[in-house]
1. From which structure (P, Q) was helix-only ellipticity at 222 nm (-39500 (n - 2.57) for each DSSP H run of 4 or more, over all residues; to 500) calculated, if the value obtained is -25500?
2. Which of P, Q yields 25 for relative contact order in percent (Cα under 8 Å, 6 or more apart), as computed?
3. To which of P, Q does the computed value 18.1 (Kirkwood radius over Cα pairs in Å) belong?
4. If distance in nm of label points 7 Å out along Cα→Cβ at positions 102 and 166 computes to 2.3, which of P, Q did it come from?
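Each reported figure results from applying straightforward, stated rules to the coordinates on display, with no laboratory input. Owing to the predicted nature of the structure, the values given are computational and were not obtained by experimental measurement. Cβ atoms are built from the backbone, for glycine too; each structure is taken alone.
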Structure P
Amino acid sequence: MSLTLKRTARFAGLWYLGFTLGPFYLLYVPSRTVVLNDAPATAARVLANEMLFRWSMLAEALGVVIFVGLSLALYRLFEAVDRHWARQMVALVLVSSALSLVTLVFNAAALLVFRGGDGFSGFDTHTREAVGMVLIRMHGQANGINQMFWGLWLLPFSGLVVRSRFLPRWLGYWLLMDGFAWCAVGATWFFSPDSSNAMFHYLQPVFFAEIVAMLWLLIMGAKEKVPIQAAAG
């Protein structure tokens, strides 16, 4: 039984490892392609780095698959702890993943507009640049909304970690703070988008909880309870 639990935990850790793609398409590629409030410069950068932009879209699509795979692996790990909470966790991940796919469409459409072609022959260059920029901004706006779900799914996950007893309880409480932190950043984005970035940087130490959880699952696995009979013997 212990070997099975450890294998399940480490399998979830492998899925979690896929989250390392996130900084590539959420931070690095936008820093190379998007110029804030400058549509012509953004269009020029996207077209100059088109292959990089396409790789980021592929990575973002893979990120959705990884997120869903992780939720199912965690469901298998925690199903016996609390099936209701485990189902809530998966449901919130599915909502976030669906929103991520919609978000990805905005970037794909922006690239199509920037490239022009016969379908956009009726639009001049400035119009295409403006429309493409709007689509890229919508990609960012959708990610801003999704920050709420990046936090909400961690709430049942953290509760499952605390109740499981085969993972450290302190990790569960750290994940709980991580979830509330993401929800705070997401809520701030709705009312003051400019302040959400500052709050994100301020709460950086809290966000490391998921990295620790990933490494713990991947390296340590899960600790199986010692049967009472064995302990008495």
Structure Q
Amino acid sequence: MNKLPIHIIVPIFNEGKNILKILKNFQDHVKTPFRVLLCYDNDEDDVFNFKKNFSEFNFEIHLVKNFEKGPCTAVISGMNYNQSECVIVYPADDFENHNILDEMYKEFTNGNDIVVASRFVKGGSMTGCPIIKSILIKLASNSLYLLSSIPVKDASNGFRLFSRRLINAVKIESKKGFAYSLELLVKCNRLRFKISEIPAIWVERCEGSSRFKIFKWLPQYLKWYFYGLGTTWLKKGPEKV
């Protein structure tokens, strides 16, 4: 398997119709060489009904089975799948942000180990989010930005780029939800690796059902939230990563 600059990891759960739209957007808009990894839980996933359509696209598409269940370990399965300079974790219901993937890669080539697709910087937005979810997301992100040394305003979004250097440098401990993203952010900050963010658009999905279960996943998010604060306030150093 040839090494490419980017692996685009898309965690899926019966997202077959959405995936074809996503793949078409990648083909039309992404210029940096890439490979797509569709990370699924079950052999009965409806993505296999659309596998015959993959030949329509001019890039490699690999189906990667999750070693457990759920979005967190699906993403980790993709990160462990061969090598690339970096990975971008991309939501299976995102039809808005394909046009920023090249910019994310450019930020990576400028020396950043994480590039955050941010909803909370100028040019970014979050639309249609349920009120409780919106409050918790904004509270966590704003407070980490104000109270810690983390230099970005959107701490919780799972959509971001991670360098291979960072993935190889840390052990991902998270098992639930999208906690891997916050974990890698706070560990990257403790290692004093560079982090940047660019604006992104987030729209609440209108087809299918969301797998976001914030109260079930909250304990893991809180663990990494306080880890991020500890780097600043307790002067925790990179040897603890």
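1. Values: P: -25500; Q: -11500.
The read-out was computed on structure P.
2. Values: P: 25; Q: 22.
So the calculation was done on P.
3. Working: P: 19.3; Q: 18.1.
Attributed to the structure labelled Q.
4. Values: P: 3.7; Q: 2.3.
Going through each structure in turn, the value belongs to Q.
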